[in-house]
Each structure stands twice: as structure tokens, then as C-alpha cells.
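Next up, some structures in C-alpha cells.
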Structure I
Amino acid sequence: MKCEQELALLREAIRNERKDKRITQEELAEMLEVSPTHIKHIESGHRKPSIEILFEIAKILNISLDSVVFSKNESAHTDTREKIDRLLDISDEASLRFILSVLEALREKEQTGIK
């Protein structure tokens, strides 16, 4: 069932972002005012988060729910995109302009077939 696949991606995104931010399940639970067991069950798939808890988790961990739920990419591609997004989030304006120019050049190269 597609919904189960999306929930699995969401659980993985929550767990990965929490670990990347070095937040323990206990700390996340405290921020959400729920038990650590509740977070453990959400991440393991034993329990589905309420919409309120899901929105709070997304805010705390800076997870884009639409990119997780509506993603049409393979998970490896999604992992790559998430890593790029995290790096872009901490880049300064000059670096972002440089990265944009490189991406535009790559896109043009792909469209023209230049090797």
C-alpha cells in the first residue's frame, strides 16, 4: 500500500533528522511533551503520530513534510537531495550564487548533449 511506503519514508526522515541534529528520542519527547516511548513507537512504526505531533516534529527537526509525503523520487535520490538541502541551508549568499551557476551550467550541458 502506497500510504505505508510514505509512512515508512516519514519515519525514516524523522529518525535521520533527529540523529543528524544529535537530538535523542528523550529530548525530542521532552520538546513535544510526550513520552520517549511514544517517539520510539513513531520511529519504529508501531504508532502513527497525530497530525499535531507530526507538525511539531516537522517544525523542530525542520522536515519538509510535502517533500517526504509527495516525493516521487527513489529513496537514494531523496537522501541525496536532503543532504544537498541541508548544506544549502547553511551556505552564504555568495556560495548559493556560485552553486546556482554551476547547476545552470550542468543543466545546459545536459540539454545540449555536450560531454
Structure II
Amino acid sequence: MDTLYRAGTLCHISGWGKTEHGVSPNVLRKEKIPIMDHSKCRSLYKSDTITPHMLCAGYEEGGVDTCQGDSGGPLVCQVNGSYTVLGVVSWGNGCGEVDMPGVYTNVQKLYPWIVKQLKENT
């Protein structure tokens, strides 16, 4: 399966997670962040923690990220003119830290499993 995105693609994140001040917002927050090259992300985290079923997004200089309370939220990218959920907020090392992008479950890699679960459980 070819990938639906390229490193550098700007995608949308949104959520009710903590802000830079450590508080939960009163309104839904949204930002744009770039998809990061998988090998670059693995290098930054310096471990095998980043698996093929994950993707990373964020700026190397930090500042924009998902945070505690955003887990399970979408990473939405425009693909061939349509908006597609490419990732699900999973984890990160801090929030908006330099060289610590957010880590997302790669929906495309798990799509066959997701479809199977839906068929078996509906």
C-alpha cells in the first residue's frame, strides 16, 4: 500500500487537551503541523519505540503539538482533495518540545484491521 502522505505535508490537529499553561481550554483548539519523516522521528527518539504502525508530526523547533487530554483525537490531512484521518493522537515526550514530535497511530497501516473489526462487531 502506497502511503497517502509525504513528510512535510501540513495536517490538522484539534482537541481539548492542556495548553502551554497546563490548563484545559474552554474552546476546541486547532493547529496545523507537518508530517515528519519516519526515519527522522526514529532518530530523534533514539530508540525502536517508533514502529511502522506509528507516524510523527510536529515542528523540529517545537511550539505546536497535541498534549495531555488530546489522546484519541484526529490528525487530519488533505489527500487528493478530500480530508482523511491519517493518524490518531497517541503519545509524545512532553508537549511542543524541541525535537520531540507528537506520535500518532498510523490509521493507513491499521486500516485492514479496523475494517475487519467493524465487520466482525457490527
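Given structures I, II, which gives the highest value for distance in nm of label points 7 Å out along Cα→Cβ at positions 36 and 100?
On the way: I: 4.5; II: 1.1.
That would be structure I.
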request  = Using Cα Rg over 2.2 N^0.38 Å, for residues 44-83 alone, single out the structure from I, II with the greatest value.
outcome  = II
message = If you rank structures I, II by distance in nm of label points 7 Å out along Cα→Cβ at positions 52 and 68, which sits at the top with the largest value?
response = II
ask   = Upon calculation of helix-only ellipticity at 222 nm (-39500 (n - 2.57) for each DSSP H run of 4 or more, over all residues; to 500) from the atomic coordinates, which of the structures I, II produces -5500?
value = II
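In terms of mean projected area of the Cα convex hull in nm², which of structures I, II is highest?
The structure with the largest value is I.
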query = From I, II, which structure was distance in nm of label points 7 Å out along Cα→Cβ at positions 12 and 92 = 3.6 calculated on?
reply = I
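FYI, it's all coordinate maths here, none of it is from the lab. Computed from a predicted model, the values in this text were never measured in an experiment. Cβ atoms are built from the backbone, for glycine too; each structure is taken alone.
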